[in-house]
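**Q** Quick heads-up: structures coming right below.
What follows draws every value from the coordinates through simple rules; no lab data is involved. Given the structure is predicted, the values throughout are model-derived calculations rather than measurements. Cβ atoms are built from the backbone, for glycine too; each structure is taken alone.
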Structure I
Amino acid sequence: MHNPRLTVIGTGYLGTTHAVCMAVLGFEVLGVDVDERKVELLASGEVPFFEPGLPELLVKALESGRLRFTTSYAEAAEFGEVHFICVGTPQQAGSDAADLTYVDAAFTTLARHLRRRTLVVGKSTVPVGTAARLTRQVHELSPVGAQVELAWNPEFLREGFAVDDTMNPDRLVFGVQTAWAEERLRAAYAPVIAAGAPVKVTDLQTAELVKVAANSFLATKISYINAMAEICEATGADVHDLAEALAYDDRIGGRFLKPGLGFGGGCLPKDIRAFTHRAGELGVGQAVAFLREVDGINQRRRARTVDLVRELAGGDLVGVKVAALGAAFKPNSDDIRDAPALDVATTLQKAGAIVTVFDPAAMDNARRTYPQLSYGESAFDVARGADVVVLLTEWAEFRQIDPGAMGEIVAQRRIVDGRHALDPAEWRAAGWEYRALGRP
């Protein structure tokens, strides 16, 4: 069977990665976006965000002739045999619900142009029941009606590892309505499946739930250890050692059992809120009521980190010079959506501190969104003359800072390790006062 021609609609983080990787794997791919500037950038070989390994693959894919970009839905409908919808589902303003404007627009706009039997595959994270609703809409709008089939194929990309997660996923989930749709999806992922990726075939609503269920579990695990950090603070216990002791139990495991500033980014916070909201609409809100507490614990970490800086500064932040190391929500990314680091930095500034921020990748995004903060050129640049240094994103280059060398340029050797990324003994030996959440 031949490789189906693929379109990828929405060239944000997920769509760009999917389009590039599929072209490199040998498929003919057309990327589609309504943003002309984005399409021009990608077509010229530039990735508009930071993701290790992706720029090189984009150039390779373009040179192969298998990858093109367009703003035309008509062209996409004509070209594609399997269409992947990869647009964003941000949190609605003033609500916990997901905003489905972009998803609805992508499906309905494409449907009007589809004139032959074809498969449209949602990859966006949506509230359960969305695929069934969109199926009805697409059938009404397409010139060929029910010959257009819908499937759901959630993505499980980790920012910073997106290329590997696309080429070698730990599983593929196919939510389908017919054997034909499954066969088309298997063809669209043939090289990935041949390389050993397990496939779980299910119905539409289960496929929609997999992503939010996975993210809710991970968020719960992170908030669980941070709840233990609150207990440790009240008792003088050490949450870092507690986490390590728990991790030996393979039923619990050490991954995501990392105490500290908590989670942020464009997925976990909005996904657990949207999941809670949708469960309420379905009358089963009690089943996931605990996720509100998971969210609450996570938010409290940010406030507690500010408290630690305040304590180290002697109880008052007014006029205190703070060096903030990190802006991205996690290392190896320039994504600042719901970033705990910038939340802490702005809160410190509002409390009267003089905050200077440095991040290896997220400076442009941070400057654009938080122009009120000051920025520096390097970790040492922002630390010069600082009263307190606070580590907010655990980049490898911050972990490798020499405490002795940094101690020479600060005004006071005081550090808050918001990510449990540094060795307290090493910093204390260099004369630093070291504090971290949940550590004595």
Structure II
Amino acid sequence: MDTLLFDTVFATVGSVTLPVKLLNPHDVALEIDRITLEGGPASAYRFNADGIPGPLVEGLRIAGGDSLWIFVEVTVDPTAADLPFIVEDRLIAEYNGNALAVELVTWGRNAHFHGGIGDLTALGCDEVWQNDLPHVVYGIVEVPPACLLTIEAGTQVHVHPSGGILVNRSTLRVEGSLGEEVVFQGDRLEADYVDEPGSWGIGLDFAFETDFGVEEVTVQRGGIWLYGSIDSRMDYAVLKNGTIGLQVDTVGLAGAKSLTLTNTRIYNMSAIGLLAQGAAIDGYNNLIYDCGQSCAAFTVGGTYRLEHCTFANYWSDGIRGAPAVFVTDWYEAADGSIQERSLAGTRFTNCVVWGNNASLADFDELICDLRTPPASAMFRYCAVDVEDELFPFDQLFNCLTADAPPFASTADRDFHLAGNSGAWDGTSGSFFIPTDLDGLPRAVGLPDKGCFERQP
């Protein structure tokens, strides 16, 4: 075993015991220098090796072809408010300058736990996550094909590092409401992690041969990854402090939407807030801001109808080398050939695309890398940072490109528009949107650009 998972949540203080066998596969005896807990005496875990109690056992000998047992226990009080959701340590055995480690994992605070040992854990076909307790995701949990996961308003979802939710040719319904948003974040709640990007998100590990031996690499995917999703919906959700917040790949059925995304905030992602690849997304009243690369990437074609969305990238944790938003209609296949995917039907209306790189000469905050531009403008009545003379300006209709938006305070991440200038009026769009992200009424006929409406 490389991991011991104590998956029982106790109603009161309690402990269980799990075994580990340490096996000597050689013909000669093996001297074990020491067995110890990485967390030392302060660890929630305890063990005995060959009957000798830890936290440090030294000088054991295993005969050739023989083995010894190690028994591990843990004591937790899941009712303690300051206890982590997941209590971890490592059991380490050292011999001949080498070391073996077994990960020790325990469900801690009272919560609903999903996942476990292994790369992927399938959920039940039609699960409902209620808001009675927090939900903790360990590893990658899958919504199986043709199934549905519903998450109720007010639910708190905490995801362990490298974990996330894979919606695999299935459907996700996030049913938040104003004041009862569904929040997705990491599972570390200490003060140091309140604003820590990269705390969660699916990480897939690959090993491959090189001239210098075996190399390992971790490929990042969305913390919520819709793969071939069919008519998923997210309303009043908050995704924060991850790597890639939301990833949407290729619609599952011809003519069906991958996702309807409304009244949602995605922010403080170390890479990308919303990554779409050949998807079909409708949405409005969304705020995506502060990402280490891009707020949103609409790639490999697709159909995107987004209205009253604000993409504001004022990332301050290091240098950002990507635009706030970029759009492409092509990709390079494995054989090196260029494959085009249409963006027909794509339209961004009353949106704002801006950021703190807007004044730099390196790149604009909106980049459209198109092989076959759509016949009609994709961006209508928007405010976008575009100065590059090579930009396909036929994709802009009645858009502002010069003046920065009058945000109330970028320092405080307050992206409400200030003042009463008519320049920030938009137009009626494809969707009936009576309220803004705050739940306040929108002006009829000339609503404001962005996710917030200025109030009289």
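**Q** Given -13500 as the derived value for helix-only ellipticity at 222 nm (-39500 (n - 2.57) for each DSSP H run of 4 or more, over all residues; to 500), which of the supplied structures I, II does it correspond to?
**A** Going through each structure in turn, the value belongs to I.
**Q** When distance in nm of label points 7 Å out along Cα→Cβ at positions 16 and 320 is calculated, the result is 3.8; to which of the structures I, II does this value belong?
**A** I
**Q** Something else now. Quick check: 3.1 is what I get for distance in nm of label points 7 Å out along Cα→Cβ at positions 64 and 256, calculated from one of I, II. Which structure matches?
**A** Label of the originating structure: I.
**Q** Which one of I, II has mean projected area of the Cα convex hull in nm², for residues 304-431 alone, as calculated from the coordinates, equal to 6.7?
**A** Structure I accounts for this read-out.
**Q** Consider the structures I, II: one of them gives 3.8 for distance in nm of label points 7 Å out along Cα→Cβ at positions 80 and 224 as calculated from the coordinates. Say which.
**A** It traces back to I.
**Q** Here's another thing I want to ask about it. Suppose distance in nm of label points 7 Å out along Cα→Cβ at positions 288 and 312 works out to 3.6; of I, II, which structure was it derived from?
**A** I
**Q** Among the shown structures I, II, from which was the value 96 of volume of the Cα convex hull per residue in Å³, for residues 344-415 alone calculated?
**A** II
**Q** A further question on this structure: Kindly point out which one of I, II the value 8 was derived from, the read-out being relative contact order in percent (Cα under 8 Å, 6 or more apart).
**A** Derived from II, not from the others.
**Q** Of structures I, II, which gives 24.3 when Kirkwood radius over Cα pairs in Å is computed from the coordinates?
**A** Only structure II yields this read-out.
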